[in-house]
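Some structures are shown below for you to check.
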Structure 1
Amino acid sequence: MSAHLGSITGSRVQMRNLTKEYGIVRAVDNVSLDIEPGEFISLLGPSGSGKTTALMMLAGFERTTSGTIHIGEQDVTLVPPFARGIGMVFQSYALFPHMSVYDNISYPLKLRRMSKLEIDERVRRAMDMVKLPPDKFANRLPQQLSGGQRQRVALVRALIYEPHVLLMDEPMGALDKNLREELKLELLSLQERLRLTIVYVTHDQGEALMLSNRAAVMRDGRIEQVANPEALYRRPQTEFVANFLGEANLVPVEQSSEREFTLPDGQVVRSSPDISVDPSQSYLLLLRPEEIEVCAEAEAMLRGRIQSTVYLGSSIRIDVDTPIGVLTVVAKPNQSRRFERNQIVGLRFATGDAVLVPKEARAG
């Protein structure tokens, strides 16, 4: 084993038909997922979607009701957590409060009975890697660190013994916005250098889109869609995924021919040729707010009345009441043009290659 973190390479992870039941509640429902070596994948979903339970089964902290887990070539379904070769980072840091930073980081190596010389070299290299110079931070206690520094200690402690899979459960949740952005960039850099396999649980869509090679969107214990971030955002396969990933305008349409769909005001859009359409299914047209342009009324497809505006700095969020429903639009601030409540504006968007998502059946 090397004396630094540069030799880590990630392992393949395979989850097959994973199910976890608590009495009559099925928290994870027949989940299967293949994760490639060195891939950064996020489990994304709202509270109660099953993402953390799936991660805890992968870590070995929760026993599976049924299904199997492989890490590399090994079936680890019944293997205890300490023998799975994984690192784990929690939202709460989980540092030993009575131990110094040095002792927290070196603890996993002492358990593995490494020599004092190798431990010292590894810890110092690792601390430098996450911008915690040993001469300044080694002897501090966790309560003497900021939130971001504590999370760096937790991260490097999980990496220090060179696991092949790193599991992270809402690791940025307790940090403020600036610290989150800084730590996200550092995590991306580390993952690129170490070629780790990372499984990352979050409910934050922006975080998942920024960090992941792929994300698995979960709902009610099941995976709704697995894809790279752009595909999830641009080509969601369900109404739930469309709504969960960013803001979505979903407009009901009626199919008028194989690829043509009519909006409520009679205008026609053509579906993207790579979207297969089931004639027995009802569909919604997906329009992301940034895909709708505010324009002169003479060039507009639609005219509408502004209901509300929210200034966001680099953009303005506008809700416009139109003949096809209330549309949320993101416009760039422009000193020569102001947007005010009750103002009439023109809107337009592309009508070719329209993205359609199946409309969910409503209960009752």
Structure 2
Amino acid sequence: MSVSENPSNQFRANLQHGVLEIDMSGDWLLDGVLPVSDALLTRIRTDKTITGIRFLTRDLGRWDSLLVTELIQILDCAAKQSVDVDKASLPVAIQGLLTLAQSVPERAGARRSYRSVPWAEAAVAGLAHIGLHAKKMLTFVGELAISMVSVLSGKQRFRHRDLWLCIQECGPSALPIVSLVSLLVGLILAFVGALELSLFGAQIYISNLVSLGMTREMGGLMTAIIMSGRTGAAYAAQLGAMHVNDEIDALKTMNLEPMSFLVIPRMFALILIMPLLCLYADLMGMVGGGLVTVSLFDVSLTEYLNRSAHAVQLKDFLVGFVKCSVFGVLIALSGCMRGMQCGRSASAVGDAATSAVVTSIVFIVIADSVMTIICNRVGI
């Protein structure tokens, strides 16, 4: 019986007095050759007269892992059918590989099992997953609040040099990207407003649109999104790397609280810097809007500045400041929380950084929507 029609490798099986002689010939290489033992396995399972298996390898050419894989399948099938296998006729190298492959049994549960999950079960699992994350978040917030009270009351301390270093990293170092994005946002707001206002000859009100949009909403929101992707991810990666290197465990061993030593300086730095970055983003957005309004429309620089000063009041700046301060708390909270919850592998550090950005942006959007609704209801 010839199992393969490929001339480069052959499996011929002949039954002699209850012993199935498998004659292997040709080259058994992975390049372009498919497994050919399915028919042979079917015969071993169905033919009850087979009491033993012997291999003939006198015409065997070159071989690699393809042949070893085929032989392992034959041996497993024979073991299930209680058929004796004579491996002495195989080359010594193949016998060694088979012994090595069968020396360690497959660990139970190592294979992935795929099954269709009902939607109700999937919904319950999703809710349980959300509840677990909510519990971890509340635990972290509670520990942070306790550490904050201890620091403010003088029971715990942190290094002030770490605070200034965090301010340097999230403040002056972020000015170039904040300048670029805010300038472009101001340009976009001016162009969008000009499309409609120019229909009524009201280009002078472009300055009102840009100044109010930047101070109340876009300045703080864009700054928060930039800082979540820049600083929040950095916080998560830094603390996650400390977890991997056992540095946080070392702090606990030295009786140093990680919350007050690592998290609180980063929290204070973002709370202090975010309103200043918001003010800077507002000014850069107005500059971008002024470039479009003055250069492309019949509006002078003096008119643009006067209309902007007339449109924007102190409460508009305060709304942006308050929003950006809240955004700073959320960014620091998300980044530090994901970093402290990080696993102990390189991939876990990357997952923590990604999760920190996603979590902070979701919190920012939700908080911005809530504060905007509150300001609208209150009339601010």
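No lab work stands behind these numbers, since they all come straight from the coordinates. As the structure is a computational prediction, the values presented were derived from the model and not from experiment. Cβ atoms are built from the backbone, for glycine too; each structure is taken alone.
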Note: volume of the Cα convex hull per residue in Å³, for residues 217-336 alone at 94, derived from one of structures 1, 2, originates from structure 2
Re volume of the Cα convex hull per residue in Å³: value 281 computed from one entry in 1, 2; matching entry is structure 2
With Rg/Rh (Cα atoms, Kirkwood Rh), for residues 121-160 alone computed for every candidate in 1, 2, 0.91 is reproduced by structure 1
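Tell me which structure, out of 1, 2, gives 0.10 once FRET efficiency 1/(1 + (r/R0)^6) of positions 153 and 201 (r between Cβ atoms, R0 = 41 Å, to 0.05) is calculated.
2
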Computing helix-only ellipticity at 222 nm (-39500 (n - 2.57) for each DSSP H run of 4 or more, over all residues; to 500) for each of 1, 2, the value -7000 comes from structure 1
Matching 0.95 (FRET efficiency 1/(1 + (r/R0)^6) of positions 73 and 169 (r between Cβ atoms, R0 = 41 Å, to 0.05), computed) against labels 1, 2 points to structure 1
When distance in nm of label points 7 Å out along Cα→Cβ at positions 89 and 209 is calculated for structures 1, 2, the one with the largest value is 2
Value 1.3 of distance in nm of label points 7 Å out along Cα→Cβ at positions 41 and 57 was derived from the coordinates of, among 1, 2, structure 1
